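As structure tokens, here come the structures.
Nothing in this text is a laboratory measurement; each read-out follows from the coordinates by a stated rule. Note that the coordinates shown come from a computational prediction; the quantities given were computed from them, not determined experimentally. Cβ atoms are built from the backbone, for glycine too; each structure is taken alone.
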Structure 1
Amino acid sequence: MGKPTGFMEVKRAENPYRSEAERLCDFRDLHLSLPADARRAQASRCMNCGVPFCQSDFGCPLHNLIPEWNDLLYRGREREALERLLQTAPFPEFTGRVCPALCEKACNLESDALTNRDNELYLIEAGFANGWIQPRIPRTRTGKRVAVVGSGPSGLAAADLLNRLGHEVTVIERADRPGGLLMYGIPNMKLPKEIVERRVRLMEAEGVRFVLNAEADPGALAEYDAVLLCGGAKKPRALNVENAGAKGVHFAVDYLTAATKAVLSGGEPAVTAKQKHVVVVGGGDTGNDCVGTALRQGCNSVVQLEMMPAPPTERTPVNPWPEWPRTLRTDYGQLEAIHRQGGDPRTYETTVKRIIADAAGGITAVETVRLKGFDPIPGTEQTLPCGLLLIAAGFVGCETATAERFNVALSPRGAMMPPDGSHRIRDSLFSAGDMRTGQSLVVRALADGRAAAMEVHEYLKG
């Protein structure tokens, strides 16, 4: 490596958050950026590891060549670093913002790991700013036509690679904008939507065609040489409690979609937390996004319920490095709630026992109960005022209507996983991303989309 002692001389420094007081007033990007010299200094911390776990299965589903482009970044050879990054990473502008950075948790420096996510974001943004990112149009076309159903992470990644391989690609999206989860499932402050739109415009310039506001019809798709289903795992886990259908009870994905549409249009959201007491069921990333969104919309209060116990603050013996650390994290939304409300919004080992509604059918409160394992503890009930209940309890697979329309049997997890573990369901029909694997990370969906694209390519070659 260029600076073998860099990790001893330079302290880890991430892109800082804007202050809570500032960022709670808007839906703009959460982070500030460090200058170029600071970014190169961070890249100098990459050690000459004998085994770089950052690019292993533990660290990166895309198997990014992290030590190589960190070294080039440190040396100031930014364009070459970007070229090396783009060999494996289709959309660093997405993973550089929303990936949980598995590579950093697998770094040999452990808790003092490199800032790989910020480094890759710097490289791709430098590429766009300096005009290094230009449409890469295939020199020849195969004459084969592929339909990609769904424009989320796996769909975009598959379409991108299939197009580069020379096939004519059409992406079919039911929403009014491309991007799927990237557009409507992740809030604007976490992934600004102009970043998604910039990539879509680039893909269009490279020859990918997008068809919006359209449902995929198997009959109409018969004219394509291959069809790749990338519809995601969109079937949310519901609450099986009294008054679950009350007004003011919404799934997190619907709430976040309404919020993003309002940000893009400049209007009022169809579902708002303004001047309401908000309860979020679910302690994961989506629940945290709901907390941050509700605070920006001007809620009166927000509480986040988690069924599981609070994670430990440090790794346990059964969770060794380089595995992902199952430890307590306080994310941006929770930090903002602490700033606004003076305390952590999370309550562990607690769930909703029943929903209390008024005569008009609108939610007014929730009754919660403490849990031991998954069993309610009698006598621990508590009533919380609630005008908006957001269910962020995960997903239970892809939509059954899509499976029925394409005559695909679902796995026990509600996914379109072929029995042999491949991406090919039958004949010219394939699946990829969360629709195939079940709910997972954006970076894993990108990797699965690219793997599916290669299977489709081999099929089309005959």
Structure 2
Amino acid sequence: MVKYSTKRNYTSIVLCSILLTILLIGCQGNSSVLRKNKELLDANKAQEAADGLEVFIESTPEDAEARILLANAYNELGRYNDAIVQLRKAAQLYAAHPEELIETRFELARTYLKFGDRDSAFRVLRLIQHGTTDLAVLRKIAELIGDSYKSKQLTHGDSDNYSPTFSPNGTEIAFASFRLDNGEIYLMDLDGRIRRRVTFTTDFNDNAPAFLTTPNYMFYSSEPKSSREVKVVIQSSGSTPIYAGFNLTHIHSKVTRAVLPVSFGARVPRASPVENQIIYESNADGNLELYLLNLDGLNLAEITSADVEPKRITYNETDDGSPAFFPDGKRVVFVSSRGDVNQLYTMDIDGKNEKHFNPNRYDCYNPTVSPDGKTIAYVSARDGDMEIYLIDADGQNERRITGEIGVSIHPAFSPDGRQLAYVSDRSNTFHIYLMSLDKPITREELVKRLWE
């Protein structure tokens, strides 16, 4: 009996081992298929991924992860209704797995938002909110339905306002406004009260103000007014002619000095925080590249275009633009269109040590660096809209901070890093808003938003 029992147990062990091996092989096979199709999605081959996942799901209909990947592929292809079907089925499959269910519902809410069904998105988000007290989860909800921090509108009326930047002491914001049928630059306080008009050029559109380190001197872009419409530029293209130049003015004087003539086609000047240097984009040499102007040691009151010598610092076949300095003045972050999407890159101001900062498959624009150098704010086009994101300077901890209806662009940090000015058309006109980064939305405010 002992021998028989031992043999029977041994046979059972062998059978269990075979079954376990089969299961492991099956799981490894599934993982391999999912990994392959995820790689296709990351490589912007959504149709190939969708084709493969559809075949896989026919034979493995209970695989929730595969359905979520298929939904992602459908979203990339603009097949939002098909994506919703897959995400609903995935949510049913994850009913007994709370963490996975929450993430699936987030994907479902994002999909609804992509084609403007905010009612359905809010309904799904209310389900998430009702079942959790996790602050991180609540913060993700806030990202999707509104600003993550308290914001106030600074400009009002029917005219577009754009290109905000803080004064060095942080008490004023310079910005461009189309309130007089052309773009002019103004200064306002942090409650939106206009302090002064800075430029007076009725035949030109002035924008993108930048304060130099020499007190009260402002550098800005100017281009001939070709129509009664304003151009709020998010990202330039090197294939499109740019008829713009740079001027310099003292904010208490109406005297303007031309630094680069309009024919140079230069835009988006950004000033160094440590010396009188300007980095900017220009298509003067055939495509959009970055250039540096050194104004240190020059008499700004008498400066002419003959006194400056632009220095080109990027040499690429694709467009490089939208530069911004790091606080040390030795590095910059910028946007490049390599790989068919606009992405963030960093490099030294001599053009060396270039790095792809934040690889992803979404377009990114308008980067700017916090005064302590620890955070980068930028605009990204995903979830069906353009919103502002923050990311740590090491490329980690990406988070979305705006989420109201409409686009949010042109972020600018205050000198103390506690506030962020930005532009949004959430009221059907481009206006400037001020966000307090030390005042996050509370749970009570979030719940009120969701249920209203």
Structure 3
Amino acid sequence: MSTHILIVDDEQPIRESLCGLFEDEGFIVSTSASGEEAVARFRKHPADCIFLDIWMPGIDGLETMARIKQIDANVPVIMMSGHATIDTAVRATRQGAFDFIEKPFSSDKLLILLRNAVEKRRLAIENLDLKFESKRNCPSLIGQSKAVADVNKHINKVAASGVMAFVLGEHGTGKSVAARLLHEGSPRSNGSFISFNSTSVNNLSWELFGFEKGAFAGALQTQRGRLEAAHMGTMFFEEIADLDIETQLELLKVTEKRRFMRLGNATPIPCDVRLVMSTLSDPVTLLKEGRIAKPLYDRLSTAVIHMPRLKDRSEDIPQLLTFLAAEQAKSLGGDPVQFDEEVIQKLQQYDWPGNVRELRNYVERCHILCPGLHLTLQTMLPLDGTTNFSTSFATVPDDSVLLDGFHDARKRFEHSYIAHHLEKNNWNVSKTATDIGMERSQLHRKIKSYNLMPDTK
């Protein structure tokens, strides 16, 4: 889309000169002879950048800018004047002007200013779009069960409070999702959300607090810590028991004093951060075992969120299957896998020890090996995570399929899968197509593609 420039000046030669210069560079240009006219024009046809004379009859440039900023606070305004003082330039800048330029103009300087202003505008819009996309794509707890409704309600209350939070639950119940929702629902949502797993770092102190160049042998440059990156945001620790007691107390001190020091630098660094921590274990047991610092435990226990197990909200499985199947199709390509009602009932009866994470992995396997198919009790994949399907198929791909690329592995599986069901149905193509949830014409194409023929022995 072309960039729209608005020129506001009571002198017609100035308007015409600038209009010609900017149009020659490919910009769309509008002009106004007064502040009042400029405000009315901008309200109907917003511009990407405004060149605004500071001295004009009627309302002056500063008042015009103030009124335009009420419509769009982020539009860059470049003030112009032929007889301005330093004080005027400072006032204009303080009131929100992007820059100030004196007449007579240098064409090169005008174009540089314009491009800088337009680029700043573009980045601002892009940043807003990214923030919107981040919020739009923020993970959520899928389901309409009472368990999900209750935990969502609790998360919303805790999020708004701004206090530290403790998220408890088994593997795969969505503790990280809950932490992200706590961040997005809080006044800190415009800040960073930093997720931290201490088992993946070599030096916990350096990673959290950072260090200065030369602080130790090998410190060739200054490194910001994760806490500094999380300033004015939220920091989520995936397992509190993986943090030693000394580090836990240091983190608590940071939240109380709102500052910390990098290794090798005695100057305090501001750090206003909200801590959210989780654990798989019973926190009372961890406290008794000395794996949680008592002062930190006391702070965290004021806001505890218990994530429900999937088997305790099995009524959410149909909705989760639809969501996860669409997610895999978007990620890996192809059509979403579908599940017969009897398959869904069987999945609801399963315990799901790995909770939603295990269900996601199962749907991913289904999508990779049976893309776009309608799975029935006869064609569904085993729930134990095996991939040889020996309990389901007479003809199966051998273990070497695991060494193939994704597309080759899928082709080998499809060959064995279709051959098995054709043999099972005595090569009745119509019945086989119905069994495996495939269009008859598509099955014929697959048979021809894989050169499948009945065994005549």
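Annotations
- Source structure (of 1, 2, 3) for log10 I(q)/I(0) by the Debye sum over Cα atoms at q = 0.09, 0.13 Å⁻¹, computed value -0.66, -1.17: 2
- Source structure (of 1, 2, 3) for distance in nm of label points 7 Å out along Cα→Cβ at positions 217 and 345, computed value 3.0: 2
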